[in-house]
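Listed below are the structures to be examined.
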Structure P
């Protein structure tokens, strides 16, 4: 009998599959950072240099791909939150947290969609929930310490982040870093001080979620 041609060893197949998965995750991370989470499997496959079937075999759905692509930046969010919560004064922690989060979200639009509650991309990510808990605790402490302007609520911070990161998308090619100026202006508006007029009426949690979905372009 003629010998059968050699077939690929199982170990080699596993290594190839793992390399393909890494290429897909890297491509998704780049696309989501550049354009937000609207990029689809076909675009990810093209960027990765693989067939779209490879993407579907590696990931059951887009949510799973998003989680894999955002694993590293989400971990960075947690590290920032940990440093912020250790600040001796809550306002210092808030400034650190908002400054660092702003830059992370400016650099990664997909992370922004997830972190700020873009509706269709509200994945219930543990890291985002942890950062939200730290933010709420810092706001509560800052109010007790007398550094937070009366009437400021947690969703005000979310809107500040939307405003500043959106500005960065329009100003980045003209004046890089300009968004940091307006983050400073808005942070000053959140801080207590003499002569502060009462804030106008805010919004409900449901209204805040609707605004975030519209901002993210989600249905």
Structure Q
């Protein structure tokens, strides 16, 4: 009996040590013309979450999905015992490019999540929800979808990007790629919970039409990102 307990204890300690190991993380933007705002990657207790499909977005998630602000979510997760990797790209992650970083998991957190706004969208974001961190060392690949926060109508028109204000932000790298003068695709959002994004519709009119988004450049389908996690 004593030997069995010793073996069990050793396995438990080994599993805990694996979860506590640093994680090497690579995020690749798989889209043709969508930019990711600064990413938040979080190793956290399994009872926490950054978002959950089918549920209403929190105010913190809304701020990220509509304006790219990850500070509120990062503070919320950090205060709950999570280890965060913030903005590994050092700004916008361009189409086709990869961002990498090390995420310390010294708290032995069991789940990994990721969010970052998709530009140009009204309240779209790339997301990973509570992926179980493996106990076995190795290299793991995850493909991520684009989600709609359900907090703003997808009018596809320029705006401030502030929560509660219509329109999406247009930072300098996108200025030459985005049209203007669009009247707006829609003024309603029928699904006000977090859900899979329909993708941009866009149009071919850069100085009018309904959308300020170019349908030949900024349309996209899932998946929008590939994450590689190396567990040491």
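Throughout, read-outs are computed from the coordinates displayed, never taken from laboratory work. Just so it is clear, the model here is predicted, and its values are computed rather than measured. Cβ atoms are built from the backbone, for glycine too; each structure is taken alone.
Each of the structures P, Q was assessed by mean count of other Cβ atoms within 10 Å over residues 106-113; the largest value belongs to P. In this comparison of P, Q, the computed figure 20 for relative contact order in percent (Cα under 8 Å, 6 or more apart) is attributed to P.
Here helix-only ellipticity at 222 nm (-39500 (n - 2.57) for each DSSP H run of 4 or more, over all residues; to 500) was derived from just one of the structures P, Q, and that gives -5000; the source is Q. Assign the value 0.00, calculated as FRET efficiency 1/(1 + (r/R0)^6) of positions 26 and 194 (r between Cβ atoms, R0 = 25 Å, to 0.05), to the correct structure from P, Q. It must be structure P, since only it matches. Could you tell me which structure in P, Q was used to calculate semi-axes √(5λ) of the Cα gyration tensor in Å, for residues 98-177 alone as 23, 17, 10? The read-out comes from structure P. The value 15.8 for mean projected area of the Cα convex hull in nm² was derived from one model only; which of P, Q is it? Source structure: P.
Highest-scoring entry among P, Q, by distance in nm of label points 7 Å out along Cα→Cβ at positions 74 and 210, is Q.
When distance in nm of label points 7 Å out along Cα→Cβ at positions 42 and 162 is computed for each of P, Q, which one produces 3.0? Label of the originating structure: P.
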